[in-house]
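Got some structures for you, see below.
FYI, it's all coordinate maths here, none of it is from the lab. Only a predicted model underlies this, so the values are computations on that prediction, with no experimental measurement involved. Cβ atoms are built from the backbone, for glycine too; each structure is taken alone.
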Structure 1
Amino acid sequence: MSSAFVGSLSIALLALVAFAGCSKEKCEPCAQDSDCGSGLVCHPELKICRAEGDAPSCPEECAKSKQCAEQALCTLKGSKCIIGEDDCRRSAQCTDEGRCTRKDLADIGTCVTISEEDCKKSTSCQTKGHCSVDRKSRLCRALSDGDCELSEACTKDKKCTASKQGECVAAAP
């Protein structure tokens, strides 16, 4: 064998060994499980390498989940999806119910209402008259007849009076 052939063969073998050892690390893009390194699998929807098991291991698993959109559980902390600093404002809890501000509740947190403006922008204000902040519950409620009068509860269902429970009700005859 010529030394040029042996040299070329050596380079080809080194390239093959180096390529075989190149697997994707955790949270890197993948197409299939075999793309991922040892102990990792390719997430079927997100197409990222992640640790085996049910617990989330990559930030994208929280950020792109149904729980993020609905409950603001968008930030990965350890192996849990929690409510991060800005997650409430981007969730359905904010647009639907005016719950746009994070409040610490253990390590998970919760979304609460602290702003009249957030209540007034919410779907719940337009449909149910929940346009004012109830400072006790930290939720949007119908606290005045004015809250009810501009809502669908009044225009469609004739529920134009605010009850003591913070709901729009039909006026007593």
Structure 2
Amino acid sequence: MNIITLPAFGSVIAGQGGIFAAIVRAPQADGAEQPPIAILVTDKAHEFTSAWGEYGQDVDGAKSRIDGKANTDAMAAAGCAAAQKLRGLTIEGHADWYLPSLGELNSAAANAPEAFDPKGVYWTSTQVSRHHAFAQDFEDGYSRWNGKSYEFRVRPFRRIPLEFLIA
């Protein structure tokens, strides 16, 4: 039996632009299951504040609770400010940053809570309607749908194959 060693959650992953925050199920590709992926989160220095997008605009393709990258792609195509700013980021040579889905943010917060401001409210890329998207309030512990025009924190996330972390 081979023993697999992974870095600790919250560890900086050299050359990848962030810390190891979670292991999640990968989105399906052509209807087929994919290997799990590692979720990385930037440090607080790359966080910014933004509205999710335009209140009243339904963004087709931004309702996934597990695929923040696909949601962010849809948001960027629809002109959402947060997604467009994420698309302009390059950190340690990587330009594939996205706004996490509801599930990705919750997984990262459960495994690496120190990565988030305990008094902050963070957007996810998961919308529920043309008026609301999901945000996590770390200070009061609320998880709720908020108006898209509110300005909350945005933390860049990216995903890498899990095997990149295996020692």
- Item | Origin of the derived value 29 (relative contact order in percent (Cα under 8 Å, 6 or more apart); candidates 1, 2) | 2
- Structures 1, 2 compared on distance in nm of label points 7 Å out along Cα→Cβ at positions 135 and 151: the greatest is 1
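A value of -8000 was derived for helix-only ellipticity at 222 nm (-39500 (n - 2.57) for each DSSP H run of 4 or more, over all residues; to 500); which structure in 1, 2 was it taken from? Mind dumping the intermediate values first?
Numbers: 1: -8000; 2: -4500.
Answer for the origin of the read-out: 1.
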- From 1, 2, which structure was P(r) over Cα pairs in 5 Å bins from 0, in percent = 2, 9, 19, 23, 21, 15, 8, 3, 1, 0, 0 calculated on? 2
- A value of 2.7 was derived for distance in nm of label points 7 Å out along Cα→Cβ at positions 31 and 71; which structure in 1, 2 was it taken from? 2
- Message: Comparing distance in nm of label points 7 Å out along Cα→Cβ at positions 55 and 87 across 1, 2, which structure shows the greatest value?
- Response: 2
